[in-house]
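Just below sit the structures, each encoded as structure tokens.
Any read-out appearing in this document is the output of simple, stated calculations on the displayed coordinates, not a laboratory observation. In this text, all values refer to a predicted model and were calculated from it rather than measured experimentally.
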Structure 1
Amino acid sequence: MNAFPKMVAVMLLCSAAARAQQPERITFPEAVQRALLRNASVRIAVQEISRAHGIMREVRAAAFPTLSANGLYTRLDADRTTSATVVDPTTTPPTVSSVSRTVQPRDSWTANLQLAVPLVAPQRWVQWEHASEQVDVARLSAEDVRRQIAVTTARFYVAALSQHRLVDANQRAADNAREHLEDAKARLSAGTGNRLDLVRAAQELATSESQVQSALTGLVRAQEALGILVGGDAPVDTTDDMQFPPLPAPAEAIEDAERRRADIQAQRKRAEAAQHVVRDSYADFLPLLTGVAQPFASSFTSLTSPTTGWQAQLVLTLPLYDGGFRYGALEQRRAERDEAREQLDAALRQARSEVRSGFESMQRADASLRQAREASRLAGEALEITTLAYHAGATNDLEVVDAERRARDAANAAAVAEDAARQARIDLLAATGRFP
């Protein structure tokens, strides 16, 4: 009586474990959204923005006032004194005496506050502007990383869908081969078949089962890759289908690519920033004017300073000769500007090429998909006709095996063509900047 509840509990635990091992199924928009929020590359790109902003604040600090406090305590081996001769003319005759005066006591301290204000600092101002532009470059670079992650996620999502199609196609082929094997066994038992037909049917079933396992392996790998992309620690599965954003017209696709793609925008901003650095190189030759104010206090007075007071200064720094550093920096900046321009031109050419090839690839992939689906339909129909003829005794086992192979290969080819058509759409949308 006690065995039955235990058996039920074990069955429930096993079923719960089986459910726990099933990958989570998410839609295509959910996969892209999770990847953009959780993927490690996206998070690193966001931290790069923070790093660039921190560098900008460091550079900006040189153009702001600075306030510092200084304190000094001094202990000498003895007081520092000086002697002076004093003549008293009121006495007759005048008396002469020696007076000792402390210049600095044995223990003393001084303190001051120093305020430095850059009044005219063109070099620091332009460096501040350049650092701010690098923050914008980091933001656009992060958008490019998001674009790449979204495109990669879409490709693996499509790959997982394709692997599902391959698993289904090979499973149907295995089911057909299994039915054929059972029929061959029945014929052999009835004396109307032969062992060769049985061996052929068994071999075809083994081949189909092997391809099922290969397709399942590919599916598991695609699910694991998709899980990593969406920032998870477990495989993720797809839903039945996916919807793509609308495709642009060929006439406006190239314009969209040049205007909307994040990588083009980031590279264009890099070129602009490099040009601004060259433009502002004149600031290296301009003077620096700094105002300095310093209140102070001391534990003793001297001949030149009281116990408390203040002083103010205007410090003018005019760079006259630095060993050619400024001219070397200008040469470097010009080279970096030219490199950025070349990289922008190359990126634009690559984008236009990707748009043109994307349209061509999509058209070819769609045509290939239509033909592959038609071939799969015809191969399935041929398998049905051949199987009926075999049962009627009008054909032999070899033709059935050949029809099964053709049907399986055609179904796999249709699944591959469907994957290629979807991948072509993803590539075209990414090339035009309309995805994500």
Structure 2
Amino acid sequence: MTSSSNRIKVVFLTFYFEAWDALADIHELMLADDRFDVTVISIPRRFRAEEPFASEEKVSEFLETSGIKHLRFNFEDSFEGQTKLRELAPDYVFINYPWQRNYQPGYRVEQLAEFTKVAYVPYYSLALVNEPGEIGVTPYLYTQRSNQLASLVFTQDPNTLDAYAKTSRGNGYVHLTGTPKIDSLVRKVQSGETNWPLPAGNRKMVWAPHHSFSPDWFNFGMFPQIAQDMLQFAKLHPELDIVMRPHPIMFGNLVASGIRTKAELDAWLASWKALPNTAIDSEGAIAPLFAAADIFVSDGISFLGEYPLATGKPAIFFEKEQHWPWSPIGKIASRANIHVHNFRDFEDVFEEFLEHGLPNLSAEIEELRMAAQPFPGLAAQKIVEVVLNDFEAGTPLVDKASVTEVAWENRPGTEPSWD
């Protein structure tokens, strides 16, 4: 057994519990390995400028419900939490969320890199979208401050690995491992465990609308265009169960952006919830819904990669004409799904599904699998091996002077500061 003084101290610092699955397999492997001393810490967050940092209790509740022992850093002054984090003297701090303005100041990578090695595992399964006008890999995937100052970065996309090579630090600290998020999802769906919030008997459909409605950010969301049609569709098809799986911030964005008033949204939600064949599941695990669904309908984004990989079936993709362009791997994922552009198209595909089933896109899905899973089922193991090798090598903390580029979020016209 490794002595406690020689164990590798790893902290998982998290507020984005909705994507804990990006870290869960790594955490589990390290807990079972006596070479590691593992600590999980829940911290506050914010997703809009007008909000205070909050919701640490939701993060903690998720971890508690999941049986994950953790510390709670619910401090108004995040530098008080940073002091306690420094006292833990972690060798590595794992994060799954790159956007720094969502972190309290004391936990941002600029601070963490002063005293520990940051290990970044992306919260998303696949980076499917580019910024308008960008060719290749979009800069926010590899030039944010979190990308620049992480000691270790793990990616599932060889295109992203190549993009890092063009930066001042190069890509020696970036590792093509695949993502535990996809491995976990595939494993759970293939286990056959389902969870459906409506009584058994009907065919099952999941409708997963995205949160982005503006040309300034992704612009995939079609809820405003199809919400009334989908409500009417549900009324006309009592033999079909429809579980709505909104992005966690979709309803908030609808109101905050002025697309819907709160009263309008509440009225629509009341009508949806009143039907016997509809439900909303906004925070439960997605794998049981994937496994249960006969058809999966979404306007983006990550589900367009995840659903085909996990189930071997295409999703029905409501494609908004003005959405941001695909990344190289996004183009592959796009081909693995059925595209519709309006509700009439969707109804035609649905009727075809009832008569003949879904079309066979197995070749396109296999192309996606080859691109998205370089080591199927082994991503977490690969990540643990990288950490062990890095620790053995005794690599130093990141020298900030080695980074010569302006971070993406500090460039004009990208992401305004909320501080």
Structure 3
Amino acid sequence: MVGARMHYAVPRLLHEAGLLERFFTDSYIGNKPWLESILRTVPQGVAPRGLLRWLGRKDAKLPANVVSSFDALGLWYVWARKRTKTRTGMEAVYREVARRFSRAILQTGLGDATIVWGFNNASLELFQAARGQGRQCILEQTILPAKLEFKLMREELGRWPGWQRGLDVLGSDELAIDRAEQEWALAHRIVAGSDFVREGLESCGVPQTKIRVVPYGVDLNRFWPAAKLKGDRSARLRVLFVGEVGLRKGVPDLLEALAKLGSATVEARFVGEVVLDHDRLAPFASVATFVGSVPRAQMPEIFRWADVFVLPSIVEGSATATYEALLSGLPVVATQNAGSIVQSGVEGFIVPIRDPHTLAETLGRYASDRELLAQHRAATLQCRDRAGLDRYKADLVSVIREIATSDRCRKRKLDDID
């Protein structure tokens, strides 16, 4: 796994289930305690942000002896991304880091593993080798297939010209699409985080029998609802957005909705890296505050500030922030494309993409009907188990058990033939 996806939830949960042979990643400090102890002597006030991020690349529940990290590759990946200013160039970087990552894994060796778990766009060469060695392959498709993503994002650039510079969404990136199709063909199972991703895979020709939908989960101990709702019914509705502040997350649509409601009705905070043009954001200053990126440790408190969470994504897989919001007691307003587990009308609302009018109407209902807000807030307490890690682990293990069982059955049949 390149990066710290979902804070290492998948390898940690597989280790807890006794199923992890080895975890391969790029930059990781948790298997270098001697280096970590030295680096932590650097005062936080003077430590570079890159160093602080690296010090966060660890999971205390993952034993160091099951982790193999390729830190030089991680440094190259950071350097290459910083040099690249366009989506076209970034796709080339993704392909190259995937090739280098697979090569490093294969040089290290897969040990006694019988199943290889990889992620979309980063597993082609690894799966080719693993299949040649008789191993089973599981691909986690973390986002809508590239072919469909490119189409939606081209449309967004047409809707909002000049809003996000450097986002040169390609006519089509045939190399990325071809890699994806080869990964799907090699995988014995494909895990999708939402029905939105599953439907995208099926529309690209992936057999339904290969796909298993496994919604994500987050740590129940990190996120709790605020003690009580704000008592002042005349107060402005507090709206929270968490994620990259860009076109892919539908931010311009949300800003238009907030502007329709006005500063007397709502106040919104946008938490995450801002990639939109700042001049385009300036007219919305009365209803929106752009906080920027925030350390992970501060997120529970940020969720507790809000009355409602909104994510009008155009392209997603299954946004982790929606799970964190639900566990924080926030009704969630999201699009179907956000891949949320929200039941519309129960813990929030599912709204169409590219529809600021419906977004404004929905938020307006919460602003004017605090009893509805309280009702949906109470309903979030009933979905804690659905949004938690225990359920997520059980679903992951189920997929692995299924593929392991089918492989044993296949081998028994071959033995019978012999």
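Computing helix-only ellipticity at 222 nm (-39500 (n - 2.57) for each DSSP H run of 4 or more, over all residues; to 500) across structures 1, 2, 3 gives -10500 for structure 2.
Of structures 1, 2, 3, which gives 64, 45, 44 when Cα extents along the principal axes in Å is computed from the coordinates?
Details: 1: 163, 74, 33; 2: 64, 45, 44; 3: 75, 52, 46.
Working through the options, I get structure 2.
With relative contact order in percent (Cα under 8 Å, 6 or more apart) coming out at 14, pick the structure among 1, 2, 3 it was computed from. It must be structure 3, since only it matches.
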